[in-house]
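Pasting the structures in now, so scroll down.
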Structure I
Amino acid sequence: MATNDKLGQIENIEIVQLERVDYEDIKQAMIESYSNLQEPFWEREEFNSLISKFPQGQIGIKVNGELAGCALSIIVDSSQIDKKHSYKEITANYSFTTHTDKGDKLYGVDIFIRPKFRGLRLARRLYDYRKELCEQLNLKGILFGGRIPGYHKYSGEMTAKEYIDKVRNKEIHDAVLDFQLSNDFHPVRIIKNYLEGDDGSQEYGVLLEWGNVYYEPENTKTLPGKSIVRLGLIQWQMRLYKDLDELMRQAEFFIDALSGYKSDFALFPEYFHAPLMAEYNELSEPEAIRALTVYNDRIVQRFSELAISYNINIITGSMPEMVDNNLYNVGYLCKRDGHVERYEKIHVTPDETKVWGLQGGNKIQTFDTDCGKIGILICYDVEFPELSRLLADEGMNILFVPFLTDTQNGYSRVRHCAAARAIENECYVAIAGSVGNLPKVHNMDIQYAQSALFTPCDFAFPSDGIKAEATPNTEMTLIADADLDLLKELNLYGSVQNLKNRRTDIYKVTKK
């Protein structure tokens, strides 16, 4: 049971939907809250009009059964609003005929807390209710004209815009505007002559807005999207296979298992088909890796068929590919709708260049899937933060990293960089590698891996940023769910906001 110096014991705090019978309590609360205004309260017919037009938008908060404050709202069509409107105009001279159930934004008409109840963070609860209502009604966001009651102290020495900038920079404290900014509202414009009689604000208002990240436009063509995406990571055992058919039967075994658990993606490691190079061991290493390219078309075709038949998106890891007599490390995204897309390794390792003569690719892109926008970087690429930042700027939610490392220190570089990319870009990062050994394949003799799914480090995620991880050096699958809604919340409410807080005024990462 909480206590408050002014109120004594607090046994109950509740949010209630206001009714007509509450008018006298509301009137008294407004008189106490707006003692500095000339006309501090609503008339009964004005309040009743709000109740009749939009009852769920009119709420109160009670402490021990006593009305402590209120939040009043309407729904408006933002395309019909003049950005320079006054308070009387937005409320249609307090008749609220501007309310429309077919509107796209919630407009905050009023919010106040009685003086004796201040300090209990009750206004935050009212703001949270408005946000939840906005989400439930699938509105684009919330608008309202905010007061700047401290401006009268500075109006002789600075403009309203300068005042707001100083409040935002914490050079000046304005209790009302500070609170609104801390609740994720951002200024859209300054409105002169907004609220008649508001001497503290010099009758200026600040049009503030909060965007609903869950808003879904109606009757528009969008990607279907999913909130929870199930990822299947294949920790592949390197072993000798008689031929391609035998290797693909093993691949299908894992795909079948992941599909049985309704996985949306299957991620294979880099060079997962390297065992087939055993057939070419009499050749030099550059010749052997090039001989491996003869399997590419059949592998991609088979994976595409499996993606469709097992209803799962398959990321094929990577394979060597010849293009205009140049050797690249590439992979394919085989979607369950039959579409196939290609990605390239941008940064090849010194060993790939020295031993095999590989070239780095030139294509950096995200991919639209039925589970949202994803990115794919092959192994060494994840150690270069610029690549994933470019993908994040394009809206990537999940980054897939097929890798192949022979030693534990090589694996650790991939692992730690992948975990960093999840934090930096507010996304999930899935890595999958190969284990075991290939004693009859040159330059591919030993493998080390521990596949994992990494997350940002914030309250909605594991504190260490590890959603799931496989047993090291063991052939297995790792299945884990990625909640994309948590990423949206992180972007708005995270303890830190790595994407928003970049100093793009002094640096940026761009494609050539």
Structure II
Amino acid sequence: MKKLLAILLTAISLLGMSGVALAEEKPADASPAAAVVAVATAEAPAAAEAPAAAPVPNKGDTAWMMIATILVILMVIPGLALFYGGLVRAKNMLSVLMQVFVIFSLISVLWVIYGYSLAFTGGSAFIGGFDKLFLSGVTAESLGATFSKGVYIPELTFVVFQATFAAITTALIVGAFAERMKFSAVLLFSVLWFTFSYLPMAHMVWYWDGPDAITDAAALEKVVAGAGFLWAKGALDFAGGTVVHINAAVAGLVGAFLIGKRVGYGKEPMTPHSLTLTMVGAALLWVGWFGFNAGSNLEANGLAALAMVNTLAATAAATLSWMVAEWLFKGKPSMLGAASGAVSGLVAITPACGFVGPMGAIIIGLLAGVLCLWGVNGLKKMLGADDSLDVFGVHGVGGIVGAILTGVFVSPALGGTGVYDYVTNAVGEFNMVAQVTSQIWGVGVAIVWSGVVAFICYKIVDVLVGLRVPEDEEREGLDIASHGESAYHY
């Protein structure tokens, strides 16, 4: 009897221990039935692997991209508007503010309707398709790729970020023909040029299927075959040296030639009416440009930080080099020179900001300051065009300098990041000659494409509504003549 009782007690204790172990393995919120299923699954061979979890956008990256987008908007309104506005005569201040403000609004709407689809969907090597017309199929759940495998942001975040790039690029052009072009002509030209120059350039440089599509050499070949023309050529443009600056600058220069010089140009004083506002605008551009450049990384990581450091260093270096050069050649350093130097540095580092090291950024900035100073003085006289606010001298020259030097200072031997190979998931072997050649391809295509498209667009606008205001309205000032109001009341 004692032996039987001992056996029963032992059995009960073993069962109790098994129950405790089972309770510890079961999730806290699991039902008894779920626990049974879990045990059965653990004991039986798995019939099939569980489906992979759906990708989820990174909240930190998403928050950063929203902030970056707001910073780029700050660059345009009020940054660019005030920078340009302070440089014109008082009688045209309001017209420049109006042009920048309305172009930003116009392009934002067109981007949502068809711009995003033509720039960032598959089609040909030169333009996308209409798959996402009116943002069809783009929802709050849609994901956009970044530059890291398995890392995503909401596609709508990418849509709005890129919208600001399209808007500021088109608005940059107005500085070349400020103080003399019809407001209706400005808007019509903006629509045409945005459609036929900006969108193809954005597609050619930035469109590809994303890193997750590249798993091996064969997959890479497929991605290259479906990518934009210049992306497939290997041209590097981190944030828009070709797409934004060279593209806009060439269009502005063509406009300056076709529209003609301002009445009294070279005979009457046309000095900036408010360098105070120009300095405020330049400062806002510098602040907003951190969103422009660091935001182009699409992720809040070390490369975004690199782009931010480079944007600071190159801009500061260009400010100093322009100022010193002006001091040496003209005898005095000017506030306008310092502000212009800062913008030239911002422009030049744009294509390189995520690819070069800080020392490379400083060299690019130093060279950009001096070369852009020559661009707005020596080159401008050689060309003979009345580029009112030196769009080509700063954005054209700075964009070309930055785009080509990207191919040099991306070299790991010079402190750059090198070019990432998504097949091996590591930085690949670097060939400077091949990379600089790719950069020259990007520069050349941007100049030719924008130049030809801009020429045709100006001619169409001239036939439809005319390009230039009458001489009496130009002398009166576009504020009153075109908008019926004045920026200042004395």
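None of the figures in this text is laboratory data; all of them are computed from the coordinates on show. Treat the numbers as computed from the prediction; the structure is a model and nothing was measured. Cβ atoms are built from the backbone, for glycine too; each structure is taken alone.
Before moving on, here are some points about what is shown:
- Identity of the structure behind -19000 (criterion: helix-only ellipticity at 222 nm (-39500 (n - 2.57) for each DSSP H run of 4 or more, over all residues; to 500), calculated), options I, II: II
- Ranking I, II by mean count of other Cβ atoms within 10 Å over residues 172-179, the structure that comes out highest: II
- Ranked by mean count of other Cβ atoms within 10 Å over residues 188-195, structures I, II are led by II, which has the greatest value.
- Winner on relative contact order in percent (Cα under 8 Å, 6 or more apart) once structures I, II are ranked, highest first: II
- For 18.8 (Kirkwood radius over Cα pairs in Å, for residues 204-339 alone, calculated) the corresponding structure among I, II: II
- Calculating distance in nm of label points 7 Å out along Cα→Cβ at positions 228 and 348 for structures I, II picks out I as the one with the greatest value.
- Among I, II, structure where mean count of other Cβ atoms within 10 Å over residues 180-187 as derived comes to 17.1: I
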